[in-house]
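Please treat every number below as a calculation from the coordinates, not as lab data. Source: prediction; values computed, not measured. Cβ atoms are built from the backbone, for glycine too; each structure is taken alone.
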Structure 1
Amino acid sequence: MARKIYLGADHAGFVLKEKVKRWLIEKKIAFEDLGNLVYDKEDDYPDFAEKVAKRVMQDGSKGILFCGSAEGIAIAANKVKGVRAVAVWDKKIAQLSREDNDANILCLAGGGMLKPIPGLSLGKAKEIIFVWLKTQFSGEARHKRRIEKIKKIEKNN
């Protein structure tokens, strides 16, 4: 598992993030919450995506981000060079995102309180996080080749 997990969430992912934090404490998994630290319906997910993504790249660690759909925060995090953030809704995709893509940021849907978007239950989020954290990159040549191509795209754009 990663040395320290960096967490971040906007208002739509805030409640799920807070529940996950309690679970991480129970499991003795080290984390740092980079915000938002209070519920603020006017906050913006790109702010937290950038904070977490930069720390993940500085430390070579992993991150978990939460927003309403998981999609927006993944898009924002992926703007930081080297980040491979994935929006995940089930355990199998969590596993594949690590084995095949060496994803370093997991994005989960909190659903939020302002929109009728169904988010993940705490139980499902815990299952996904557990699988994602314990799964290692396969290191297979074809996956390494593809990640190198992603890096080349980053370099050229």
Structure 2
Amino acid sequence: MSENEEILWNGKPSQLINFNAYLLSGIVALAIIIFSFHWDWIFLLVFLPIGYALKKWLTVNSYNYELTSERMRVTTGIFTKNFEEIELYRIRDYSIVQPFFLRLFSLGNVLLKTSDKTMPELTIAAIKDFMEVKDKIRERVEILRKEKDIKEVDYT
């Protein structure tokens, strides 16, 4: 990070995106516990849905989004970390998607379309204050394009 670059926002997705996985894991674990009264060794199978739910939790918990004054950084990975960056001036379009389930909890997704070859689309999933994040991104994109004298040209 350069010395004049500052962090504008930092966040993680909500664990609500794993709701279905947690619910399914709980139902399967409960079914295994109920049927384990007949066979003692079947009780060991309860660790499968618990392990699955734990993996889903760790995967979402390992996501980190960082918006700086010049870039959007995305960090993922449980054991092996993957770092992706998008220069903000490469963002071509932004939109908000708020599925019904996320609306119940005042969460939303910010979708970014970019001219970046490695990451043409980025979804900042299930975050609070999604409108403010989108507005911060939009503001910084416009400032950086003016500073660097970059014009968006669309060849269709």
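Work out which structure the value -14500 belongs to, where helix-only ellipticity at 222 nm (-39500 (n - 2.57) for each DSSP H run of 4 or more, over all residues; to 500) was derived from one of 1, 2.
On the way: 1: -14500; 2: -11500.
Source structure for this number: 1.
Out of 1, 2, which structure matches 53 when percent of Cα pairs over 22 Å apart is calculated?
Values: 1: 35; 2: 53.
For percent of Cα pairs over 22 Å apart, the value 53 is produced by structure 2.
With FRET efficiency 1/(1 + (r/R0)^6) of positions 34 and 146 (r between Cβ atoms, R0 = 35 Å, to 0.05) computed per structure, which member of 1, 2 shows the largest figure?
Structure 1 gives the largest value of FRET efficiency 1/(1 + (r/R0)^6) of positions 34 and 146 (r between Cβ atoms, R0 = 35 Å, to 0.05) among 1, 2.
Ranked on distance in nm of label points 7 Å out along Cα→Cβ at positions 58 and 138, which label among 1, 2 comes first with the largest value?
On the way: 1: 3.4; 2: 4.0.
For this comparison of distance in nm of label points 7 Å out along Cα→Cβ at positions 58 and 138, the top structure is 2.
Upon calculation of mean count of other Cβ atoms within 10 Å over residues 66-73 from the atomic coordinates, which of the structures 1, 2 produces 19.1? Intermediate values should be presented prior to the final figure.
Values: 1: 24.8; 2: 19.1.
Checking each candidate, the match is 2.
Relative contact order in percent (Cα under 8 Å, 6 or more apart) was computed and gave 21; which structure, 1, 2, did it come from? If you can, show how the numbers build up before the last one.
Working: 1: 24; 2: 21.
Structure of origin is 2.
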